[in-house]
Structure I
Amino acid sequence: MTTNQEPEADLARVHYLPTRRAEGSPVEADTEVIEGEIVTDAEYRARQRQLAIERYRGYRNDIVTVGRGTRTMVRWTVQKGRECADSPIGKFARRHVTYFAKGVEAERQRKKAEHGQADARAARARALDQGDLELAARLNEQIQQARHTRVDTLTKWVELHWSAGKKAALALVIALGVALVAGVINGFGHWLGPWNASDVLHTLGAIVTTTGTIVGWSVAHWWAFLLAGLGVWGSRRWKDGQKLGEQVLPAHLRQTGKRVAYVELTENALVAALANIGVARLSAAIKEGWPNRDTDHAWVRPPMMAEGGKAYTAKLRLPMGAGVKDVARAKDLLAHNLGCRPQELFVDPDEDDPTVMDLYRLEPGVLREPVDPYPLLTEGTTDFFSGFPVGMSPRGTVVETTVWERNFVFAGRMGSGKSTMIKALLAGAALDPLVDIDVFVFADNFDFDPLAPVLSTFLKGDSEANVQACLEHIKGLQADLAVRGQLLVKHGITEVNREVAAKEPGLRPRIVVIEECQAFFRQDDPQERKQLVNLLVRFYSAARKYGIVLVFATPNPSDQSLPRDLMAVTSNKACGAIDDKARNNIVLGEKAHENGISALGLKAKTKDKLNDCGTLMTSGFMDTPGVVRSFYLTPEDLAGIAARGAELRGGATTPAAPAPEVRDLVEDLTTVMVGDDPVNAGDLVGALRGLAPGYKPYRELTKPKLVAALAELGIKPPSTGNLYPVDPVTVRQLHAGRVAQLEQGDPTA
């Protein structure tokens, strides 16, 4: 603000308002003054202070407004960002950014492994673990040489480029000199056209100018080349990340999610399934991009359809910290992730490399398709010492189980098919004319009747007498082991072979089947059961060497029906559909279910469906435990095989049904009573048990029972002192009278 005063008035001090004008330039005289007021210096300063305060208040209001607006904008941006992130476009962007990040990490790991010679170092570690010090020394020398090789390579690279640069510069100088000389000479006669040395220099100048322009533009626009290089590099890293598969992405960004219906076994499907079985080290490695990183070399055999088109197979070298057994223990969950049943999935270590997982997955339903026909249904013979075909493996190969020096246990619910496999086993035995077959079935059924023409012993029915007959038969075979041992000595051999068995009837192989064996082992008296188990375990273990094979079968596996000591020495075990893992482990071994050897997923046949009837989880039938699908033989098939077996043996046999041992009490009393003095009834009980310890009526005999039996025979000992002495003379007279009646032909004697 300015003020104009009259010339004669006192001049006031002029305070210029802040204006934009050049320093020292005068105020234009024609500036229009709208309003003026004369103020003192103090009033001016006070007014300026007030204006400053108002101005600062305005600034504060502006700052608050800007802060509130910024906060609102940030909140809005975060909200919209979350909405965008959850939108299809956002997920798409996050997926591919994650691919890019994983690709960068994979490239970093590759260069790190290449620079650190990870492969050579791992090979050196394996060599040291295997004790191959010579190989470890060579690898160590290779690692040391590689360090010097990198320096030598860099030095040669620099020298090569320096030499090439010098040669190129020399060639350019020579070419320029030749062009100038040619231009000077051609300027005189124009033999090569109307041009001379100045034209050469002009052309050279144009080239230099153009090159300089290009170089200058490139320097000025360096960012364009940087962006292009980053684009190429980013594209390559994105491709590297995508090659690792969707399993490197968070679960919510994967396109496939965790759906499990029919799963085609591809590399990504297998790796995704492995990532979700709970093996921590395996999951961590997969999140880092294993097995598709360039440094892994994990795929020994990528997933492919197996021969026949009924299964997929793959071989994968697992990372450190995750073994094949770890994966096998989680087989149920892995099968779920791969869309199959546990029985349709097989996880085994590779035969040549235990770090490689050999995975075999059947197509759904293959295990319930009809099995191939029995290979010896119409022709052919077998050899006990080579083995008998019993079924098919899931991979479609015939399973021929070894029988020589083996023993068998079959278990499973009714309808699981254990008898189906036993019949397949006996069909093989029927086709070897050297083999004798004994069958005891503690039930009334028709399972083994078609094989009767080739059976040496056949007894069925759940009765105490049949159980006792079976026990007596086993005792007879046990006693026969001594005879077989003497025959081995006679022929100078340590074990039975086919050549000797063919000419020595006493060494013929024998298979003894005890079906429904729970009736055999369940004894009321604990002491009797213990004696029976001890007898069977001793016989069970020794009989194999002499060519006698025992087969036990029960629908109810427990410690009562299959004693623990007996299972401990059983070589071949098979379990069909079963209810719980405790029973599964009784048959297949301790912690079998936990180790993936389980029949829990198998279903027994029902009224309407066969389900998994005839499919059994086995141990000892193949090199590794696994499922075997037994051959199915109808009664007609068995009858035809039995007819061929009978023909090989020289004619059909009539199987014996061994009757329980029956002893004559009077005759045995005359044997144990020596002299003419009376013998107390209690002493006679002990003497009779000592005479025939395996005879069950004597084992159960007591003094009152003996007195009652003598009374029925007409001998009534006195109760003197509750001792009931028996007169031996009276017993001998009774025995002599009975012998006389027999000589006269009296059948009632």
Structure II
Amino acid sequence: MPLRCLIAAVPLIALIVAPPALAEDVPITDPIPEKPITSGIALTLDEVITLPRSEPTPPVTDARLRRHARINYVGEVPDGSGRLYVPDLNSKLYLVQGGRSAEYLDVGATVGPDFFNNRGLGSGFGFVAFHPDFARNGRFYTTHTEARDALTTKPADYNQAGTIVIQSVVTEWTASDPSAGTFSGTRREILRIGFTGFTHAIQQIDFNPTALPHQDDYGKLYLAVGDGGRGVSSDDPQNLAIPHGKLIRIDPDGRDSPNGEYGIPVRNPFVGRPGAIGEVYAYGFRDPHRFSWDTVTRRMYLGSIGEHDIEAVYEVRAGDNFGWSDREGPFVFKRSDRCNLYPLPDNDAQFGYTYPVAAYDHDPPPGFPCTSDSGHAIVGGFVYRGKDIPELWGKYVFGDLVNGKLFYTNAHEMRRGQKLAPLYQLSVTDSSGRPMTMQDFAGDRRTDIRFGTNKAGDLFVLAKANGKIWKVTGTKPLPDVYPSLAGNLVAHYDFEHPSGNQEADRGRSGTPIDLVNGGPAARVADGAYKGSRYSLQTKQVDPATPGNDDWKAGTYSQTGVPTLRAFNGVQQATVMGWVKMTGRNPSPNSNSANPDDFYNAIGIAGVLSGNSDGHAVRALLELIQVDGVLKVVALGRRIDGGASQTFAATDDWQKILPPGEWVFLTATFDFNTGKMALYKNGEALPGSYVVTGDPWGVGTGQGPYRTSPTDPRGIKIGGSFPQNTREGNPCDCRFDNLMFLDRALEPWEIQKQYALTS
């Protein structure tokens, strides 16, 4: 072929083979990189009651349904009696007063054999809503699921296309005596909806507590109707002709509905629109799980459980379209690609979708199947407007119902059409002030928490895992974290929160670490400071035998640990905590045949680099030999695979870390300026840099200078290789209150943190 033909052909081939990709066609790897900020405060929870044990009928094998009691809400009966009500999905409605519970109504027994509660996380007696005028009219409303003969003998008012497997039924109950302790009266069915899946049926039903008797919204019943699991394969949530994937509003006093059992409020946004049912108030939901009203601003907030990645809070107004399943949160969802989310197109405004006011994403572990449940689901809560806890005033408190993490956003920052409101993670303590997690309170890694409130605006937390209800009675500063540190505390291990062979992370990243080789035995009763009960023991076990049996701790993933993404491209970092030398250090080199050969380093704690084999680090506190002398050092690496810099303390290491004495050590790293520092017990240690020149490459070009844009491969504590492939630099030491931060702390902050726990 002539040369000119070859030249002419190249651009044509390139155009055909690799057309430029539009930005909106490129998947987003981390939809919401901003992680919850550690709030610096803890909620004090006091136990109110444990509800009776219950089980689905017939018994089930799904562990998610085998709970102590499937309680899912607590509210106050609106009759001035102070009685609380608690529905149990397995069948019964309880009244609680004076620390005791009593069965008010057995919904399942009343419904009969069609009552269905043994498949689907929301199946059974789903919710109850008392009419605001219950004291006079005795009316309350429930939603429950039915199957079996009901599917053929009880026609639904609305069905999805396909084979119906369950029906959600809304019932009106009228008590003969509203003040009675058990129900006696009448009932009538007002609405029945059929679903083709066992998930995402009717969730919450409720009345607007801010509506006054003379206002249009008074006595109107809201129903959060899920998409039946069909949103990933159909446009049901966008189809206004059916209630699925919608928030609907009905008038129980009316009779102009298609079935003649309820009314359709004339101010509902789609009344009279061709092709739409008048019940729809807002639409485009997957699983609208819990909603509530701010009793001051009267805004409605709804927590919506996502499909792929996004757990979202929406402010809901009449006529809103929240986008599912064309959108998941503020991102494009493609039914042809369930494994990714995509950026919004340039012309997105023309579609008129309403996006969240607050949200977080799943961040599943590496290699986790994208279509599997990653164990995250938002549970909506309440804007606190009670009188007793001013620190919570105006904060929307909600959580993750699976792992039990609690969050808040400031109500004034949750604004439609603006950037997502910052999320703050709350801690919890018991009434004695002991730091705990909701998993501790629930006695299970799957907490199944929900929230409730009463007329006074008090906040309650309840857990299906053990059937308990707690009242939030106050707040406390985190007992062992100075407040200015809280927002940058990526990972925090106090060794008071065991989970089998792991230690839970109290920092914002939620990165558990493995207690390698030692397991639970590595947690010893020796706290470094007042209020601490346990610490971590690391040590060499058998120096005479080559292997990797040393006790250490940490986490490792060859593809990077996404929960440690705060150290991806970071400009600064801090590693600090309490350390005690408890044995022979340094240790004999178990990888050497020479009995006189000792390791030339003692591992303390650090964040691994993005290409680490389990040894190389991004930021590390350690003891290493410098010019043949063992020194306490801060060692950092800005670029994966690049040169490291070491800042070594001048003083003898045994003076800094005397045997048998707890010492508070800190190392700070500023990758932008190339500066490092060391501190003992809050005071700066004199020292010098070991490597001459500019190993981090911060002296040329223009900053800011950051670490490599890769997720660290893990954390190591008390030695190298947390994946347990090799023994390296073991430390016969104890550790307490270890902190890994994505900021270089100021000297005064280090002093304050030391003073707080000394």
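Any read-out appearing in this document is the output of simple, stated calculations on the displayed coordinates, not a laboratory observation. Keep in mind it's a predicted model, so treat the numbers as computed, not measured. Cβ atoms are built from the backbone, for glycine too; each structure is taken alone.
Values as computed for the structure displayed
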| item | result |
| --- | --- |
| Structure (I, II) behind the derived value 52, 32, 22 of semi-axes √(5λ) of the Cα gyration tensor in Å | II |
| At a computed 4.9 (distance in nm of label points 7 Å out along Cα→Cβ at positions 436 and 716), which of I, II | I |
| Which of I, II yields 72, 45, 43 [Cα extents along the principal axes in Å, for residues 492-699 alone, calculated] | I |
| Comparison of I, II by mean count of other Cβ atoms within 10 Å over residues 452-459 - largest value held by | I |
| Which of I, II yields 29, 26, 23 [semi-axes √(5λ) of the Cα gyration tensor in Å, for residues 52-459 alone, calculated] | II |
| Structure (I, II) behind the derived value 0.80 of FRET efficiency 1/(1 + (r/R0)^6) of positions 508 and 676 (r between Cβ atoms, R0 = 30 Å, to 0.05) | II |
| Among I, II, which structure scores highest (criterion: distance in nm of label points 7 Å out along Cα→Cβ at positions 580 and 724) | I |
| With helix-only ellipticity at 222 nm (-39500 (n - 2.57) for each DSSP H run of 4 or more, over all residues; to 500) derived as -16000, matching label from I, II | I |
